[in-house]
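Please go over the structures that come below.
No lab work stands behind these numbers, since they all come straight from the coordinates. Keep in mind that this is a model prediction, so the values were computed, not measured. Cβ atoms are built from the backbone, for glycine too; each structure is taken alone.
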Structure I
Amino acid sequence: MSLHPSSLPDFSTPVNTNHCLHTLIFIDLETTGAVPHRDRITEIGLVWYDQETGWQQASSLVNPGRPIPASISRLTGITDAMVNDAPTFKQLMPALLKLIRGRILVAHNVRFDYGFLSRELARCNQALGQRHLCTVRLSRQLEPEQDKHGLAVLAHRWQLTLNNHHRALADAQALAQLWCRWLQHFDTEHFNQLVKQCIREVHLPPHMQLTDLIALPDGPGVYLFYGEPREGESNLLYIGKSIDLRGRVFSHFSEALHNSKEARMVQQTRRIESISCAGDLSAQLLEARLIKERHPLYNRQLRKKRKIFSWKLEADAEGYLHPELYPFDEIPLSEIGQCYGQFQKPADARKALEGLSKKYKLCKYRTGLEKHRTPCFGYQLKQCYGACTGEESSESYNERLRTAFSPMEIAWWPFDGALCLYEDNTFNTFSCYHVIYQWRYLGSCSLLNQATTLLDNEEQIPFDLDSSRILQRQLRHYPKQKSTVLPIVKRRI
């Protein structure tokens with residue numbers, strides 16, 4: 001089985017074919033899953049219109065070189081036995097490139113199909129720079145009043161023939177039928193205008209070689225865009241991270257056509273550096289650190305050193321608790337568990353305090369919202385129970401104050417010792433153990449028995465808000481099947 005073109009019988013040709021129908025090729029892929037850098041193509045279906053021969057089609061099963069999950073086989077009907085003797089993508093590639101060359105790829109959710117094609121071609125040291133168009137997006141533009149735009153729904157709405165849904169050729173044929181229905185139904189000028197708006201083009205940076213981009217690695221890591229060196233400096237433009245380095249870099253080039261910031265950055269790019277990592281956590285932590293250290297031009301958000309403030313409840317001479325606002329980096333690590341909220345501005349912290357005071361009838365004097373003690377203004381409005389006058393005991397007031405602040409309590413370190421997280425991936429040979437203590441990243445090591453040595457100087461590692469948020473977010477969903485979480489007891493008392 002191979003991609004040999006054949007005529008498509010019983011397929012009506014629209015009267016209006018002067019809108020470049022012959023420049024389109026409708027494509028659908030079936031795959032082993034939904035992740036381009038991990039999964040593989042199992043079937044390709046193509047339909048196109050030729051001005052001399054009329055409608056043409058081509059399809060082929062593809063040997064993915066790996067088992068097809070049972071859930072995918074149930075969906076598509078494609079089994080391991082069906083693809084065992086099928087050609088590989090590399091074997092089909094010359095015929096495929098010949099068919100799609102110069103045409104606009106049209107697919108339903110084109111990012112899926114384009115992503116898989118790009119990935120498979122990259123494995124063969126080829127790049128996909130085709131213009132492409134998404135029929136989901138076009139359908140939403142044509143029928144904004146409709147909520148659903150799935151292919152099966154559109155087939156029913158437009159009375160298309162779709163007898164074998166989730167097989168590549170059948171779905172590609174349905175797309176071609178849909179296009180013809182649209183041509184017959186919608187005003188030609190309006191339709192063509194929307195088509196132009198939906199076409200996505202891919203342009204590589206003018207000063208980059210295609211071979212340099214193809215050489216970018218698979219898998220997780222960090223990438224750095226450099227501009228023209230000036231006065232001995234590297235002129236670092238941007239630092240990003242991804243679990244799919246090559247795919248993410250190429251996506252910048254697509255976005256540059258519709259985003260002025262991306263366009264400026266791509267135009268200035270002269271060189272791209274990549275750093276492969278053991279996984280997404282490694283890439284996120286490395287990206288955050290490099291941005292703070294190297295201050296790339298276009299990373300404005302993480303580049304800023306943000307000041308964070310938090311409330312801490314302290315007792316006065318009479319035993320009443322009152323909130324004091326501190327810069328977060330000035331709070332001792334042992335006391336962070338007694339703090340509430342993280343605010344970028346003191347004004348934001350005060351606004352939150354005012355809301356709590358009103359909701360829980362806290363004393364405005366005891367909270368510091370008023371300087372005058374007896375009685376506070378809230379007491380006169382019956383919005384204070386008398387903590388300022390002594391009518392409410394410190395025990396009663398403190399309990400209510402803690403209740404009011406409890407939703408803002410900072411989730412602090414819940415473990416007895418340090419955590420050691422193992423991370424690796426299937427795309428390269430990288431692996432490491434991350435050592436974390438009190439939401440501070442202490443570093444990584446290649447062997448588990450080296451992890452405790454990172455604790456020797458843990459007090460010298462400052463708290464960093466960005467890395468802390470990365471760690472907290474990752475730990476909530478850290479995949480057990482790919483990692484181990486091991487408590488490490490501190491050796492030092």
Structure II
Amino acid sequence: MNAAFVHLPVLLIVVPILGALLIFLAGKVNRGFAYPITLATISFQVAASLILLSAVMTGGTIHYYLGGWPPPMGIELVLDAFNSYVLVVILALALLTAVWAREGTALDIPPEKTVSFFVVFQLLVTGLSGMTITGDLFNLYVFLEISSIAAYTLVASGRGARSLIAGFNYLILGSIAAGFIVLGIGYLYVATGTLNMGELAVMLPASYGLATVHAAFLFLMIGFSIKVAFFPLHLWLPDAYTESPSVVTILIATATSKVTAYAMIRVIFSVFTPQYITESFPVTEIILIIAAIAIIAGAVLAIAQDNLKRMLAYSSISQMGYIMFAIGIANQVALEGGLLHIMAHAVMKGCLFMVAGMIIYRTGITTINRLSGLSRTMPIACAAFALAGASMIGIPPTIGFMSKYYLVLGAVEAGEYLAAAVLLVGSLLAAVYIWRVIELMYFGDTHGNDLHTGREAPLSMIVPVLILAASCLILGLSVDVLLEVIGPAVTLLLGVN
């Protein structure tokens with residue numbers, strides 16, 4: 001990597017921390033400084049992540065030793081094809097969310113809380129960045145807790161009492177999850193004497209038969225399953241997504257959930273290795289079964305909702321099942337589909353939640369049955385919802401179709417034909433809850449509906465939505481380019497030379 005960029009890995013963490021401090025101090029002078037500082041800091045992170053992704057793809061894995069101390073004495077930051085890809089996805093979504101937040105915060109965040117909101121917003125992004133690039137399991141836990149505490153606070157930052165309750169419930173279940181994760185990490189340290197992920201991958205095979213290692217794996221999987229809201233450990237998610245401020249919903253539904261999914265995949269494949277989950281402690285079939293149930297159950301629950309944000313929240317439970325489905329299949333093609341779906345879901349759900357927030361911003365409408373005829377007054381928002389919804393269903397040539405296509409191919413290659421059929425059923429169920437909204441928007445009667453204001457949301461909201469809606473189509477058409485990054489990442493995870 002170019003000598004000028006050698007310290008970019010640590011700057012990805014240091015700069016946003018300093019940014020949060022600067023927001024706090026400058027906000028005391030003028031709260032208007034909070035937003036541009038946030039935007040500038042996250043823009044730097046996006047630029048740095050793109051440079052690092054390019055460096056990884058051309059020069060291989062990057063190892064950065066904090067203070068020049070190599071592991072096991074020092075803390076290591078690692079960037080490879082997998083996490084550099086995830087880093088670009090989550091920071092790009094965070095940047096678009098920050099742009100949307102210029103007007104979006106006015107809906108739910110009292111003006112006197114704006115500075116503290118952006119401080120915590122910045123700390124959440126910092127924690128997510130640290131989780132993604134750390135090469136140390138304990139520091140993964142530390143950054144996970146930084147991001148989690150920030151997320152609890154942001155969920156509870158809305159104007160109503162419901163957001164406080166949702167934030168409290170999220171805190172309780174998140175703390176239980178953190179307890180499981182730290183216990184699992186402790187058990188791994190007892191078994192190996194190290195917490196560096198690279199060293200764990202080398203040392204663990206000699207201890208695969210130990211009950212301590214099996215307990216560590218189970219504790220970690222339970223903890224991460226709660227954090228990613230993997231069915232049936234999803235109880236915190238519907239209220240957190242529904243009752244939190246719209247800008248917070250967008251961020252935790254796109255960036256936060258995807259980084260936690262990354263952490264789970266990283267631990268399963270890079271720490272415990274594919275050999276462990278398929279031979280020493282075979283759990284892939286169990287994961288596949290639960291993932292299939294999650295896909296169907298989440299979609300059915302989404303169909304039953306009338307609140308738009310709650311419907312999208314249950315949809316996220318179903319969509320997380322697709323990512324876990326890839327882990328259950330655990331072959332090259334399925335994991336390529338799973339990593340594609342990490343990006344696809346972030347883009348699709350980010351767009352859909354942004355549109356939901358725009359509708360609330362302009363009309364105050366939260367329920368689906370009151371969206372009748374909305375396309376006459378908010379045509380751009382409705383068109384974006386339709387395109388992202390088509391991708392959610394899996395209509396070609398969108399990115400949602402391509403990710404599901406690779407998941408189906410992976411299932412067929414593994415001989416899991418019933419599981420492949422579940423994916424198709426999940427898409428049909430997605431068509432039901434997405435089409436219900438689109439049908440009302442475009443073909444519903446506006447008679448008696450006096451809440452439609454006759455104008456679109458502000459430009460700062462429309463631009464991120466249009467970028468994400470267009471991305472649903474552009475990414476699907478350019479999937480071969482994405483696979484040039486994702487293919488090596490999956491090869492790395494599977495340990496294929």
Out of I, II, choose the structure whose coordinates give helix-only ellipticity at 222 nm (-39500 (n - 2.57) for each DSSP H run of 4 or more, over all residues; to 500) equal to -10000 when calculated.
I
Read-out relative contact order in percent (Cα under 8 Å, 6 or more apart), computed value 9, structure in I, II
I
For FRET efficiency 1/(1 + (r/R0)^6) of positions 139 and 227 (r between Cβ atoms, R0 = 30 Å, to 0.05), which of the structures I, II scores highest?
II
Of the structures labelled I, II, one was used to calculate distance in nm of label points 7 Å out along Cα→Cβ at positions 11 and 411, giving 4.5. Name it.
II
Any idea which of I, II comes out highest on volume of the Cα convex hull per residue in Å³?
I
Taking mean count of other Cβ atoms within 10 Å over residues 307-314 for each of I, II, which is largest?
II
Of the structures I, II, report the one carrying the highest value of FRET efficiency 1/(1 + (r/R0)^6) of positions 59 and 363 (r between Cβ atoms, R0 = 41 Å, to 0.05).
II
Taking 111 as the value of volume of the Cα convex hull per residue in Å³, for residues 195-250 alone derived from one of the structures shown (I, II), identify that structure.
II
Structures I, II, by FRET efficiency 1/(1 + (r/R0)^6) of positions 91 and 299 (r between Cβ atoms, R0 = 30 Å, to 0.05): label with the highest value:
II
